[in-house]
Structure 1
């Protein structure tokens, strides 16, 4: 597993390192902030945006930006004349942290390792992780393939492209990539002895109150109201006839290959 991790290209990390001329390590011995950094660990189309909306509704949590993507780092650093990654991280924390709420950012497994290797985790008094996994990898992959072609990642965005084509090999590669990412997440959490709260997307959809209660327990707030009475998320399930068509075709092809 370690060799698999080491052989995987970490494109965001490499690009950020180059952009900031290697000025990426936090070198102070004491934290900058007296509160923990919270990571929402996710894979694409795993339900992280829906989970973030529920978490924000509890009034205990804030943030949830994808602040570790190279394009975001580049844009914010250039606009604010920021020269180092710790400066960048301090900037986004002070910008998005709300008083009395835990501050979250979203993270893939390689971005989590990036924060650890650059000692950015040392800027905070601790680390808390909420990790979401979508158990139906086929539905997740099909959702990603469609969204990646239309560029409509949420219902609030307009489709840039209406025509979507089915591609068996792409769906297969996305399934493999997500399975690998989730496998590495769990492996890293165990090897690094990192505690986390585990959320299953399918359970979140069925019982959001139950998922929120588990997270509240993890953060030491078992008595806090899970969700406001009558709360309904703005984000809705986007799957429709096209998803069902793609899944039917994928299952037929997979079964034929299995039995060949």
Structure 2
């Protein structure tokens, strides 16, 4: 891609308890090992901004469930600039968005950041995607249609995820043991159009090529179609229906069991 992307996003779902001080410490350690991605600010809502202080955040996490904040927000204003949050409830979720003005030479840094988060969080499913600019509502070309479908997978929110499960592959996708077992590891490892790396925490990383950030739009779509044609028959990814008004409606795959919920009081 040569143009400025539309968005640069990260989504993760799993069962690592983000209200646990030990797990939070691991997460912050991972982020602070990347000086160009270390958080500068934190807050309890989207608009506030306090200097990053892990001790203050851990103090919030240590509160009883009835007093604990739902989410913690993190922000960085220097390169690489981002805004994100993680949920401290029984359905752990991580959501980060990098500023789309991030220079192309720094796109690999975005993926390093994702790797660091994933190794700390150990998700059931994680997506990392640099969105090419595309036309929507309606799609003028088949290329725009495919980019819209991939964006749907990249932009899944908790309100939809727990109904539909994962939607599909993005530029980089991580699957944890929960979904590896459902797909079958052999099937995943034989996925065409991808570069696959086994993870030390038990997951798999599927990239749409060795350097997915360097793909042209046509190459990205080509790799994605090969991979999805291979994995869709497993009936784990959500089933998609394109409405006459070109809206994407998703329903849970016939063989999918959506990731669990933490059972704590």
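Quick note: the coordinates plus some simple rules give every number you see, no bench work behind them. Everything numeric in this text was worked out from a predicted model, so none of it was measured. Cβ atoms are built from the backbone, for glycine too; each structure is taken alone.
So the values come out like this:
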item	result
Identity of the structure behind -9000 (criterion: helix-only ellipticity at 222 nm (-39500 (n - 2.57) for each DSSP H run of 4 or more, over all residues; to 500), calculated), options 1, 2	2
When distance in nm of label points 7 Å out along Cα→Cβ at positions 64 and 232 is computed for each of 1, 2, the largest belongs to	2
With relative contact order in percent (Cα under 8 Å, 6 or more apart) derived as 25, matching label from 1, 2	1
At a computed 2.8 (distance in nm of label points 7 Å out along Cα→Cβ at positions 168 and 184), which of 1, 2	1
Label whose coordinates, when Rg and Dmax of the Cα atoms in Å is calculated, return 19.4, 61 (choices 1, 2)	1
At a computed 3.3 (distance in nm of label points 7 Å out along Cα→Cβ at positions 16 and 216), which of 1, 2	1
Among 1, 2, which structure scores highest (criterion: distance in nm of label points 7 Å out along Cα→Cβ at positions 152 and 192)	1
When FRET efficiency 1/(1 + (r/R0)^6) of positions 56 and 104 (r between Cβ atoms, R0 = 35 Å, to 0.05) is computed for each of 1, 2, the largest belongs to	1
